[in-house]
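Values quoted throughout were computed directly from the atomic coordinates according to the rules given, and no laboratory measurement underlies them. From a predicted model like this one, the values you see are computed outputs, not experimental measurements. Cβ atoms are built from the backbone, for glycine too; each structure is taken alone.
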Structure I
Amino acid sequence: MRDSYGRDINYMRISITDRCDLRCRYCMPAEGIEKVSMSRILTYEEILRICEAAAGLGISRFKITGGEPLVRKGCTSLVQELKKLRGVEQVTLTTNGQLLSGAIGALAEAGVDGLNISLDSLNADRYRYITGGGDVSKTLQAIDESIAAGIRTKINCLLQKQFNEDEITDFAELAFNKGIDVRFIEIMPVGFGKPETGIANDEVLATLRKTYPDLIKDESVHGNGPAVYYRLPDKDGAIGLISAMHHSFCENCNRIRLTSQGLIKPCLCYEDGVDLRPALEAGVLDPEAHDAALRAALEEAIKRKPLGHTFHNRASVETKAMSQIGG
């Protein structure tokens with residue numbers, strides 16, 4: 001389905017929980033976040049109904065997120081059920097990797113099409129600090145196991161000044177040595193994000209070119225996102241730059257977000273959205289009408305998708321933490 005500006009909306013991020021086993025300082029601090037009761041969280045059956053309706057509108061690609069999706073029991077089964085829906089072409093999952101090692105086999109069997117793994121430092125002490133107690137060795141082990149299982153594996157790294165900016169080339173080496181994509185993401189002013197601590201991806205590219213003067217732009221398709229990729233002529237793997245702050249990609253945005261409580265967010269920047277719960281409740285009373293109600297609500301959300309964000313003016317009105325929205 002196309003939105004009011006002619007963009008083809010074919011991708012949905014699905015938050016299945018607001019819970020996380022880490023407390024990353026820019027996302028989900030140790031205190032001040034109210035947990036949502038499970039009675040207010042969408043059931044897997046409700047999520048599948050929403051996705052079936054979305055697929056009927058041409059949304060064919062879905063990403064499972066959290067919080068941390070693997071803290072919710074049955075996550076791998078949800079991946080398997082989503083893959084069965086008519087019209088679904090791709091199901092991927094984003095994770096911090098702490099629980100991933102024990103789930104690799106089940107995810108591969110479920111047919112997951114790719115994993116995005118958050119990793120903001122390769123240094124054990126730094127990782128423990130930024131995540132509020134995480135063990136980087138668990139995530140690194142899970143990355144290796146994901147690659148060995150033949151799952152398309154990407155690393156997401158959020159750079160911050162005076163914290164991990166000296167690890168840029170270390171992450172590049174990780175990409176080239178393991179033949180995977182590493183994406184550097186500019187921090188956005190959502191929830192606890194502080195853009196003034198971030199590093200512009202133009203600076204990242206300049207740093208990379210000092211070490212890798214042969215770096216060239218990679219025009220091949222790497223996925224559904226807005227990353228601009230670079231590679232070395234004689235190496236597998238690539239570096240992706242996701243520049244939400246300094247190089248807006250809104251004109252090509254193809255996504256909507258479903259929060260764990262049933263709100264469709266047309267744009268990450270803004271707090272408003274379309275609540276799908278009334279349509280879900282209507283379906284309980286009249287199962288034959290639920291598809292039409294859900295599709296109408298989804299169509300409304302897509303039509304309300306704005307032309308662009310206002311992050312560059314620091315004018316975001318979204319005040320929720322990323323864990324509450326869907327990371």
Structure II
Amino acid sequence: MIKADIESYKPQKVNAHEVSILEALLKESGFVSGNELAKMIGLSRTSVHSKIEQLKQSSFKIEASPKKGYRLKEEPKAMNAHLLAIYQKVLPENFTINYYPCLDSTNEEAERQFYQKLQPPFAIISSKQTKGRGRLGRQWQSQKSTNLYCSILFAPNIAPEKLQKFTLWAGLEVCKALQKYISDSDLKIKWPNDLYYRERKLSGMLTEAKIDTDRMHTIVFGIGINVNSSAKTMPQSIQSIATSLKEITGDTISLNQIAIAVIAAVIRAYSICMNPEESTKLSIQWQDYDYLKNKRVELMQNHKTIKGTVLGINDDGALLLKTDADVIKTIHSGDVTLKK
């Protein structure tokens with residue numbers, strides 16, 4: 001990609017006064033007077049009115065009454081930097097989120113921002129990716145602004161072994177976070193890093209790290225989640241194998257709230273990996289969400305195909321595969337597909 005292309009990717013700017021107005025309106029179910037808002041944020045009533053009009057142009061439905069003031073009727077379901085700034089207050093202090101309407105890849109932008117001295121940990125979110133990718137160099141379909149594409153970068157500067165189970169923990173914690181939106185227990189995680197609901201893929205994840213001989217300098221966890229897209233509008237090649245949260249629940253879901261829930265889950269997974277006592281519980285917690293357990297699969301490893309039945313994972317996060325030759329193999333990497 002040439003430099004001019006990279007520079008065309010710009011984060012959506014956040015106006016502090018508009019954020020303060022939104023916070024005030026979100027806290028109240030009724031009206032908030034213009035005078036009250038003006039005193040609260042240190043602006044004139046005319047300036048408050050101007051900010052309200054700008055928010056309306058960003059798809060916020062705000063009711064205005066000459067005698068009562070302003071009332072937030074509905075916030076946009078689409079990604080919005082102002083709402084992210086409000087909702088992210090549940091995250092650790094000084095955690096940065098940059099939202100881009102369009103990017104080549106959130107993982108690549110995370111790396112660029114790190115080398116431009118953005119202090120980690122931080123998250124990069126986009127509504128569209130022009131060069132989204134998944135595991136093993138596969139393309140990740142990411143042209144839908146109704147979905148979530150997000151990368152979180154950490155700079156651990158520790159021995160790589162400490163985070164060898166991070167991808168699995170992150171997938172597990174994200175699965176738990178999304179389960180809160182789904183009434184049944186059919187949301188599962190497919191080793192090592194995909195989420196499935198009733199045989200259809202909901203989410204894919206990609207972890208990339210910068211490692212030298214004995215230190216992991218950075219680790220980037222990228223995730224794509226089909227949130228409000230319809231299977232009918234997905235590329236024909238994946239219509240029969242993909243799903244979305246909206247398809248599952250029947251509801252349109254706030255991308256901003258989902259984004260914060262996912263980031264919080266990944267931060268939680270990172271903290272678990274840093275705690276030796278907690279990190280040993282992976283194989284136990286994995287059981288309730290294991291998509292592959294007791295299923296027949298084909299494993300592609302080093303250009304060889306191995307057929308067998310999945311028994312689960314071990315304490316190190318490796319897949320336990322009972323082959324057709326009745327041998328239990330411990331698999332640390334490979335591409336697994338269900339055998340119909």
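Looking at structures I, II, which one was relative contact order in percent (Cα under 8 Å, 6 or more apart) calculated from, given that it came out as 21?
I
With FRET efficiency 1/(1 + (r/R0)^6) of positions 35 and 267 (r between Cβ atoms, R0 = 35 Å, to 0.05) derived from the coordinates and found to be 0.35, which of I, II does the value describe?
Details: I: 0.90; II: 0.35.
Label of the source structure: II.
Consider the structures I, II: one of them gives 40, 22, 19 for semi-axes √(5λ) of the Cα gyration tensor in Å as calculated from the coordinates. Say which. Write down the numbers at each step before the final one.
Numbers: I: 31, 21, 20; II: 40, 22, 19.
Computed on structure II.
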For this session: Have a look at I, II and say which one yields 15.3 for Kirkwood radius over Cα pairs in Å, for residues 43-122 alone, as calculated.
Result: II
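Between I, II, which one scores greatest on distance in nm of label points 7 Å out along Cα→Cβ at positions 131 and 187? Display every interim value, and only then the final one.
Working: I: 1.8; II: 3.2.
Structure II comes out on top.
Computing mean count of other Cβ atoms within 10 Å over residues 163-170 for each of I, II, which one ends up highest?
Values: I: 16.0; II: 22.8.
Between I, II, the highest calculated value is found for II.
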